[in-house]
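Undergrad: Right after this note come the structures.
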Structure P
Amino acid sequence: MEKYEEKELHLSAEPMKINLGPSHPAMHGTVRVVVHVDGEVIVRSDAQVGFLHRGFEKECENSTWNQVFPYTDRLNYASPLLNEIGYALAVEKLLGVEVTPRCKVLRTLLGELTRIQDHLVCLAAMSMELGAFTPFLYLVKTRDWIYLLLEKVTGQRVMHSFMRIGGMKYDVTEGFKDEVLELLPKVEVTIHDVESLLVKNRIFIDRTVNVGRMTAEDAVYYGWTGPCLRSTGVDYDVRKAQPYLAYGDVEFDVPVGTNGDNYDRFQVRCAEMRQSMRIIEQCFDMLPDGPVMLDLPDISLPEKDDTYTSIEGTIRHFMVVMKGGVVPAGEVYSCTEVANGELGFYLVSTGGGGPHKCRVRAPCFANTAALSEMIDGGFLADVVPTFGSINMIGGECDR
């Protein structure tokens, strides 16, 4: 019988192309990541934010100054009040006015409460994406407590439409201080419990340390801001660099990381929530009495009582709603520190009843732009938690 010679078989294989999203539960909205994998290793990738067809900027340019507020809520629906505050400050900068001392402190306080809410959602999603279901439940439950508080104040659970040009819709509710100060220790307990479950957990460490890493130089190159930038060791926070509202009058630290990986982004957000609680406590200590709204007949809506009980209030309400108010011609860029970084509004006024041009500098867009660089060379299983760690919000990315 003829003996066959043994030969090595070499199978030529090309990297496999896989679509992650857009119809994938972990791909937060319309995002699609096209990855080419060799086994489990990503050879190259292409992150695409997709199209939500939101048209935020064009909607603003076809609305009055006051009608823009509901749209800003939907930029980052995890922290809507921070978006409203950023837009209000931009228009007030165009007008050349400053809100009342009480409104400054209350905006700061409500903004920090919203920042905690956003970080809780981000850490919950990131934990869940690594299979940590218990921390997810702890974090989401705590976020719901904040929802209940804000619903009492604004009248809306999520999309608040509470800020106004020149102030706020109305003052906070009676007992708000006691309710917030009672809640803050519960938030601290949640953060401590989640850290106890995760930060020394062998699986969590293996899945986050040196995963999705970015250097400080690359982060600056991509235009990163917020917790993602600070996780790389860059100490930049708009609240410190360009203080606004009451941030120049309160003491707080800016947490920074060293490695710029998923682990550091997790830790920075935990530390930021503690600093936010510190700011909130100081705001209550320094909260002055007085009105929360400026009297700006040409642009601000009157109080509901005046609208319903006086002819002057009714006429003023009608003119502001129908004409849009009067904002001097000019252009302005105003930025604030939201949960994901620097949120900027570039507004152009021609003296009409609404923005002639509205452009948003969304922090999520810059953060997501670097996703391919973060995941190339890593494992396919690390795409989702890395994506979760940058906290991409579709409403900001596709405006």
Structure Q
Amino acid sequence: MTTTKKVNLTEAHNQWANRPMDQRFTNVPDFLNHLRLRQRNSYEREAMTDTMMVHHDDDALYLNGRTTKAELTNWSGGQLCQRMGAPASYLRKLPNDRAADLLNYHLQDMPASKYNVMFYEKPNYDVSGGATYTTQAITTEHYGRIFDADVATAIVDMNERTGNKFRNPVAYANGQFGAELEGAGLYASDRDMFMFMIDGGDRLDVGDRAKLHRGFFASNSEVGNSYLVLKFFLFNEVCGNNIVWGAQDITEFRMRHSKYAPTRFVNKAEPNLLEFINASGNREAEVIKRAMEYVLPEQDDEWWKSLSSGRNAQFTKGEVQSAIDMAELEEGQCETLWDLEQGFTAHARMKAHIDSRIDLETRAGKLLDIVRDSSTAVLTA
């Protein structure tokens, strides 16, 4: 998805406002060490449902794994229920012995299926001297796990190789408005991670209409809770509660955890990260400036017709007219390439279905290619 309409991004603010204390990190080294420790102490096993068994005591439910006591978390317990078609919300209300009996009944009654089970060995040890374990995730055999630590490590390594251009922003401490400022934008739980990085305040000055910095979000779940998502953007400022103000030129990269996701992360996601981190801010600013200055032909020109007709048509006639109308409504004109780009993205926001909106925004984003390579580019469809 690509959009150039200015918006205020709230993802980082939501993380800042809602994360509990033990999921907050103020600096990248501590954040990365936490994720790496979790990865080192995790391991996967293939398991057939007819060999699984749920145990219990007064405190928790457990799944057999390398040990006989791998505690089911709220998340993995819900996954197990989902695999069997059992109502997790109902089972959580039952005493542990009855819940275990019902789960074991379903496990033995359902057709044998193969799953990938991820266990975690807790760094601490119980009073008997043996390690304790949790069951972190129960996913299908087609699930391709991308560890949170691998995502964060890739970001940190690329940033270091390109001169540490990006850092995490500051915010009011512990999600409390008006508190002292501290490092923010870094969050991790047993089911996900979120990183918010900015370019350290280097300003991209392209005139009164766009004084911008660069930033990106990265989020992932190694246990199947969400996609891998990278979101890159330019923005005006980020405030003390981590609302990103005046964001534009937003590009989102989204990847499912399918069977070959780890390979696709290396081949597709990492190059996108490296390109953005290593990009020259001045070059991006120049593209925006050129688009603002690039005067479009008169609307009876053949170029306008070529946008919606012929073998190289990029849009329908209705989309082009709607973009013109929206540009004139929101920008007061449709005279430059920048005006037209914003008209298309404004029209895209009105679409009810997300796939249609993303498709139009992606096609509209390619219009900036006209001014991306050369200041003397010629308008061609």
Structure R
Amino acid sequence: MLFDSYANSVLALANRIAMAPMTRCRADHADAVPNDMIREYYRQRASAGLIISEGLPVSDRARGYLNTPGLWNEAQAAGWKQTTDAVHAEGGRIFAQLWHCGRVAHAALHADGSSPAGPSIRPAATQTMIPGPDGKPVSADCGQPQALSMQEIHGVVDEFAHAAKLAMQAGFDGVEIHGANGYLLDQFRCPRVNNRSDAYGGSLANRYRLLLEVVDAIAAEVGPKRVAVRQSPYGPGNDMIVDPEPMKTYPWLARELNRRDIGFLHIYCQTADWIHDARHSMMPALRDAFHGAIIACGGFKTTPACEAILGRGHADLVAIGKPFISNPDLVERLRSGAELARWDNRTFYASGAAGYVDYPAL
């Protein structure tokens, strides 16, 4: 199952293994243009059926971390074109994950010094990396956000649509909308963070309104079957609270995405537990609600674990994260049962080639 191909009406994948999106912080923050090292990193891992890129901020204000490559201008698109060409030359497929960090940010990361954007004005009780006095990264509390105005909300939708257009120009095979992990679109979903009283707050439909407007705008640019949406049920990351009604919330969104004929629903279990439990009700409920491809992510490291969730019919693809960092040939290692190399988490967000493009294949 895991090594079988997958196809929908517009896209064919060589196997059911996806490389999960992982922030690696290897770009120059000044221009956020992907470089030759980023191209090589993705080329090395092109045997995945689908690569989902690291989060790509859709504007300068969308940035929440230091040295993340972006996708809001022509120079960045041209840089990504080199990467997608390299992946395609190896027979791979790659989606651009489009990202707005929202309140998980700091004014020092934005060229104009603008405050983080949020649904409301509650700051995030978490930290990020910003340039220190000597230019080296230092840890800092996230800044006080400003609540987005109605006009600014509409501008965010336009930014996502523009980034999707650039993604197609750059040769990506599709786009994933990052609606998970406590970033802007998830912040609007969360009733603890979003206390708006207008059309973007209050009811479930209102709190998901921004995400669905982004989905519609991007589907109009790239076609619905090339769109993926990421969600993180039960996820507490970035100062979120577990949704108070998860079995209502996430199947509701899945039905809305199904109605729009979206190609992929990507479900990330931050705690790497419930998604592996065949008795848990979330994945079957999502499967009933959504008839496109479901990507399961969270703690998958072995072929049996991947094939278990595929065999239950709860997912169509399995996204794997950290093992892909230290095993560029992960697909072949899983296929052959070879030992996996260990990763060095000290290099996850560092600069340079160490722990990035220097892990050997078998």
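FYI, it's all coordinate maths here, none of it is from the lab. Just so we're clear, the structure is a prediction, and the values are computed from it rather than from any experiment. Cβ atoms are built from the backbone, for glycine too; each structure is taken alone.
Undergrad: One of P, Q, R was used to compute distance in nm of label points 7 Å out along Cα→Cβ at positions 196 and 316, and the answer was 5.4. Which one was it? Don't skip to the end; give the middle numbers.
TA: Working: P: 5.4; Q: 3.8; R: 3.1.
The correct label is P.
Undergrad: If Kirkwood radius over Cα pairs in Å is computed to be 20.3, which of P, Q, R is the source? If you can, show how the numbers build up before the last one.
TA: Numbers: P: 22.5; Q: 23.6; R: 20.3.
Traced to structure R.
Undergrad: Using helix-only ellipticity at 222 nm (-39500 (n - 2.57) for each DSSP H run of 4 or more, over all residues; to 500) as the calculated read-out, with -14500 as its value, let me know the right label among P, Q, R. Don't skip to the answer; put the middle values down first.
TA: Details: P: -14500; Q: -11000; R: -9000.
Answer for the origin of the read-out: P.
Undergrad: Still on this structure, please answer the following. Could you figure out which one of P, Q, R the value 3.0 for distance in nm of label points 7 Å out along Cα→Cβ at positions 52 and 140 was computed from? Could you put the intermediate results ahead of the total?
TA: Values: P: 2.0; Q: 1.4; R: 3.0.
Working through the options, I get structure R.
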